[in-house]
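**Student:** Multiple structures are listed underneath, in structure tokens.
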Structure I
Amino acid sequence: MSGWRSLPRRAVEQGRSDLRDDPYLRYILLLSTVLVGFWFWHRIPNFATRDEYSRLLDAMVVYGSVLEEPTFEGLKAGVEWGRAPFGATLYLYVLAILPVVLVAALTGDLGAFTAIAFPSWEFGHYEAWAATPEWIWTGSLVFIRLTNVVAAICAVYLTYRLGVAIEGRNAGRLSAVVLSLTFGFLTISKEAGEDMPALVFVLLALYLLVRYVQTDDGTLFLAASAAGGVAIAFKLTAAPVILLIGVAFLLRARAADAPLTETLYRPKLLLSGALFGFVMIVLGFPTALVAGPEPFIERVFGGSTSRMSHPTGPDAPMWWWFLRGYFSALGLPLVAAAAASVVATVATLRDRGSAVHGTVLVLTGLVAYVAMFSQWHDFRVHHLLPTFPLLALLVGGRLVDLRERSSSLARPVMAVLLVTTAVYAGIGAAQFASMPRDEATAWLEDNSDEGDVVESYRVHIQDTAIPHSLTARHVAGQDSDAEDAMACPRYIQVGYRDLLYLKEDTYYRNGDAQAVYLRKLLNEEYNYRIVAEFGERPPNFVPQRPTPGSFTDLLRLGVVPHTDQFADEQELAANQYTLILERDGECDTSRHPPF
């Protein structure tokens, strides 16, 4: 037990020691803070992703339900309402938005939370979004995004600590810098969700396992098991941490100065670790505590397997999805460096000396994640996030090796890699300050009057650039009586995903009626004229997506940071192209949007 009590103290002492002994660490963390924190408030009071909206709304509904009915049944109903019984993110965001709830209590606005309980699903809960005061959305989003900023900085430090523990101080520095300059990592740091918190606990578990193998401290093994359980509670795709725990146990047994049959027989340690991990997973799912085992079992064993066959993108070879994700997230120079580092690490694994065990764990994690995602139909950059620090560790380690063998060769290689990667990530991060949807939202706020209406063809408010102060007419689906009365709004907004109807043979949006209508609208045939557009207009308004299965089409994704994304990924500048049309003349009663 004393070992457990000393862990927080040892962690604080290690952090202080690193800052004291390594004069470069504070500058690395400062660089990371600037890059991950830059313009993290983009899209507020709208949302960076639908997942961000749903996770925040889950926490707000819990507050609203409990305030409306302060009983266990009220808590149970609020927890069960969510889009899916997600895990520990609910705890994190309930705490993160507590300051907003307290301010609402002081200002007499708690009714906004009770009114939001169990909102309608229409147009991405638009009624709840529009009815809730803008300051509540702004404050809540700022706080939950700041949790991601802090988590990202923690991930950079843990990557540094892993590099130091495995291969030394120089490797730790380079690994942390490489991760800080990874554009996909920076992108995910600017949205709220479970990906970044889960990554922190995966890296924490990995670090504790490396130290366990090096020291044979059973407390570290148990702490790693608990951290792995928390990671899985945040995101089920953190499951490879289970394999890491098993491999670390085998490595420690093999390294011990005793017969393998004896060192492997540690049932108390193994069972305790498994129990710690399982308890953390169960406790990490609020639904398991308030609604019993059924939702928990369905989420863990049903939801996790359904993603393997659920298509959220076009049919394409698995290598295409991997290259698409890594080209976009890392940029071509860092992709090349990562591939070369993996090959070099495997080729020299037997010669790694004291670093071999930590290196094996890093490679095991990387292979496990790649193997898991290779079973899916498709995936996104945010799914690949746990592999970014693992690749950064391999790149940092091999750069140090190269410098030790040939400093004259290492200097230009490191300079080219770090400069090109910094340019790619820097341009991508800087572009968040001038995103098309933010600019379109600001334009509508400046050019609309009270009572104006903007028409949208999207199915979710997150896909739009509609100001909180402006009334939206949501055309997709069956019109309500109120929407019928807004048949000729002042503004119509057309977005990038609407334009996909103009592209033949897309995997999702096909329809002759929609294509004909949009082409007439863009030709200004319905007494609406184009008054503003934001972002780069696709040629003839037709989006040019990489052809599924084409390698050459993917190369641009590794050169231009803000490129086309699919499905639930954060939409970058290319996807945010927005066109605004204003009514110019009498209402054309022949206009019937076919959505």
Structure II
Amino acid sequence: MTGPTITVDLRRIEQNARVLVEASNAKGIAVAGVSKSTCGSPKVARAMVRGGVAQIADSRLDNLARIRRDGITVPLMLIRAPSLNEIDDTIRYADISLNSELTTIAALGRAAQTRGVVHDIVLMIDLGDLREGILPAEALDVVAEILPIEGIRLIGIGANLACVGGIQPTVDNLSNLVYLADEITKRFSIELPIVSGGNTFSLPLLETGTMPDGINHLRLGASIVLAESPTPPGLYELLNNDAFTLTADIIEAKVKPSRPYGVSGEDAFGRRPVFDNEDRPSRRLILSIGREDISPEGLTPIDPRLKVISASSDHLLVDAGETGDEYRLGGTVDFTIDYGALLMAMTSPYVEKRYVLGTEPIDANATVELIDLETTGLASHLLDHGLREDMSGIGFSCIQAENAAADLTTLPLWLTTEAWQNTRIPIATEPGTDLGAIIFASHGDIEQLLSSAADLHGPSLENTVLVGVKNATVDHKRALDEYGVLLVTIDEIDRHGMAALMPRVLAAAGQGVNGVHVHFDMDIIDGRVLGVDDTTHLGGLTFREAHLAAEFISETGLTRSISIGSVAAADSDPLGRQATFVDGLVASLLGRKVVKA
């Protein structure tokens, strides 16, 4: 099923983050990347991290939990003060939170002590916008009450401007924030590593060089994701304003009057629509999206000849009078969107989210590095049964190595006698590279995935798929769902076939990442394929199912590393039947076809 789609270009977001981080760092200012406009998308958060942000910030704990579960390791900042019902989860998912209520801060301290941690807070000061924050005159007294609270560490003060009252950041009000920080450090002999001077609205001061000395932190969201106003002209020219594209289907295309006819009243939203005085027939498009999904006022058609007229809850009307019959039933219309429309589209369950990230193919003459995770001679066993020849036939050389080189001229192939849930594959990627994972294994336990995600460059859990699982409890399934891991059981393969399921697997694993790690456990393969006669190994993937899955993966060009588990050592595979199968499977993963060019 398809419908409205928002396409997110992660490379553009990464570039925007890098531009703003470099401009800020040059003035001694760190940047927290705010992910709330994308519902805490880990893919967007990872793009911001690649761009150099110091923290990921969000206003909702559900979003921070999603980001933390995906294995992102930078500090997470909660930028809406927690309610008293959210205290435990704040300590669990946020490293830093912005606060203004002593009762809340004391509760955070108690919860932190219970978990055996220290929670960092930034005390918010109200500089006139009248959203959150204590009044400046109260600052010293409040700090005096915060400092004795165990489990809490005051690491800074901050302000929010231009969000409710429209009060803009100025030299005067931010200088007041710096003054308060100086007074606090002097009075209490403490350091305040964060003096957070607001959001995107503070960037004009940065560009003009008038940002008060002492402001060393900004919380940037709209400027990173959309380069949206008030991003100042100099920085705006360096940023991408097209990281998000909304696409909707045309469900009607007809020539109609430009003014409604009949008795006029309020629309479904209690408004009185206003239309052109002149009634002129025009070609109108109706698109399959509405106010339930987006704010129509925030949409700009990429084709300048189109004009948004109005919207109901489920329909968007577009004037296409200047385009003839170019836009037809069954076609689509693309839009850029503003911050309000982005918030709604990313929140709507009816708008599909697609993430794109440019990938570089593995070098055509890459070297496959065979790495034994134990001293069992698996690499030599595979080489003795034709792996080097199989690799040479598709343009790859083959060597044995102790460690993986993280570049596009090599492809690591780890080998182990253990099943995947009993070992830790040291996935190697270049710094700043994000991987998904496709794991063919018979067990669906989450623990091994969490262990991998804890690695600095481990795979994204929301881009991880378990395929062919035979043994998974309801608790396992619930845990996998919670972490965003797609589970494809052996039963689903039996019912629907590998060819029908692999596009879904590849979409889940490969969207918005630089590539994928592929793991195959040999215990997922039907024992008769490998010459194993005992009944415990029956009922797995057939020879053709395994190779078909490998061929699907190969066609994407996403494979960056491979691991094979439950591999029989030479003394358990004297005829080399399993070694020959593994050799062929690796060849299929790297491009060997049934019909050769």
Structure III
Amino acid sequence: MAPVVDTTLVPGKVDWKGKPARKNKHGGALNSWFIIALFAADSFATLALAVNIVTYFSNVMYFQLTEASDVLTNYLGTSYVVAIVAAYISDAYLSRYKVILVSALLEILGFVLLTVQAKSSKFKPVPCDVYVDPASCVKVHGRNSSFLYASIYLIAVGTAGLKVCVAAHGADQFDGEDPREAKQRSSYFNWLFLGMGAGSTASLILVSWLQTDVGWGWGFGLSAIGSFVGTVIFVVGIPRYRVHAVPFSDPISPILKVFVSAVINSNHSLPSNSKELYEIDSHGDSDKQVEFLPHTDHFRFLDKAAIRGARTSCRVTHVESAKILLGMIPIFLTVLVMELCFVEFVSYSITQGLTMDPRIGKIKATATPFLPFLFTVLLVPVYDRLFVPLARRLTGLPAGVTPLQRVGAGVVFSILALAAGAVLEVRRKKVAEDRDMVDAFLVLQVLPISFFWLSVQYFFYALSQVFAFVGLLEFFYSEAPRALRASATYLLWFSVGLGYFLSNAVVGWVNDATKNNTATGGWLVGFNLNRNHLNYFYWMLAVLSFANFLCFVFFAMCYKYRSKTPARVTDDGAVDQNAV
């Protein structure tokens, strides 16, 4: 007699006490909001710091501008390096919620220390006017310098663990094999991105203003409070979370073994029936925490790693996991190019905004990045509540479109953003020429053109993020082996970080290639944007993005999803039993 399977158990999930998680008690859409709230709070607390950190270190701690810029680079670099460590630990040895909790506490501690230093005169240099008499300004040193670096890097480590684990932990609240929950999981990624956009918008408008116009201590203090409130909300939900069941073993070694075994067994012949390949037996509920993946016919050379009786054999599930990761590589490479273009676009859009006139209240040009986040807040509900139901009627897919289709649409919108940026740059430079302000001192002598003209390119950029960024989060999570989901979502953050590190090199290459074609010695040489050729650079990035889009389409069409699409879901959430 076949064993009775408990359908309320969630595969691969336990509760916070280590007992099997049940659908009627743990997880679901409602409990995911505790996690979204934490992500929003993290964005609220940290984004203004990233934007203003150079100003704080140069104007308050009296670093040289280049030294302050290095601090920003090291801060971001530390965050992205630590993130992969946090992802690996959360996948293999600690529950994701534990890594999130530790990371949140480190972030709070960092902001508290930063607040104390900013408010207390004994922990920072003697005030001076860095613009009038820079020689009298003494850079922070000794124990106060250690105090400052400890604060900054505690925040860097904390935000790294949060960013890389929050998305995966929130998605863990849904069972991808349940059609109704698969639909809810797709919406979760949308609302998570909305939370980040809302927190970022508030950070750039409120926290950034407090830091620079009211007092650094007030701004850092508000960040500490925001991070603390988000953490409290997250902790409230802990008893009701579905928690990833960690294997307490290295999840990467079995996959690396597949490639080694495939080479060792290369002289063996594959059996005609794939069922003869090696796999452990499944015993119903007792194996709910063990992942089983069905055999697929692509990358057949890896199947030799699972030949029974060979010198070394791997489970079919491990072979399929290796196939999944191998199939992700071309997608990841196109994502790298896309993120590089995004980084260049954002950096130079801010530079454009610095030369333009802010026309509302006290919003400074340095806060213009709030525009794409504001558009994000407006566009996500439209996407989730209007576009998805309409697309679902046409395709029958729970999310309306596949993750890779969504990413492809995002790449198209990014091309439109770059084109809009190029057109605006021509308009901006014409205003400078008409008003005889080509050599005006930028920032102090802003051009008579509103920075709200940036809204067009920022609108397309926000659209690209709603489609591409969220689509990639969903793709890397849903396609990755269960034991590597946090590590897989890290690939997206890694591509963003690598884009930042490569951006300066790309500008250098462009300047070297164009040094003989312009009077300034390169498209982007010097500090006078009015004499540069940013419009040419934008068009070059647009062409590069289009070529990258063609590559992405090819790889996306070749990509084999890890499993069949879940049963089709109607607009009211009911399962279509007649769907194939």
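**Student:** Hey, FRET efficiency 1/(1 + (r/R0)^6) of positions 11 and 547 (r between Cβ atoms, R0 = 35 Å, to 0.05) derived from one of I, II, III reads 0.30; which structure? Mind showing how you got there, number by number?
**Tutor:** Working: I: 0.10; II: 0.60; III: 0.30.
The read-out comes from structure III.
**Student:** Quick check: 31, 11, 8 is what I get for semi-axes √(5λ) of the Cα gyration tensor in Å, for residues 411-474 alone, calculated from one of I, II, III. Which structure matches?
**Tutor:** Value 31, 11, 8 for semi-axes √(5λ) of the Cα gyration tensor in Å, for residues 411-474 alone corresponds to III out of I, II, III.
**Student:** Next question. For FRET efficiency 1/(1 + (r/R0)^6) of positions 99 and 499 (r between Cβ atoms, R0 = 35 Å, to 0.05), find whichever of I, II, III sits highest and give me its label. Let's see the in-between values first.
**Tutor:** Details: I: 0.30; II: 0.05; III: 0.90.
Biggest value here belongs to III.
Read-outs throughout are calculated quantities, based only on the coordinates presented, and are distinct from any laboratory measurement. Please read all numbers here as calculations on a predicted model, not as lab measurements. Cβ atoms are built from the backbone, for glycine too; each structure is taken alone.
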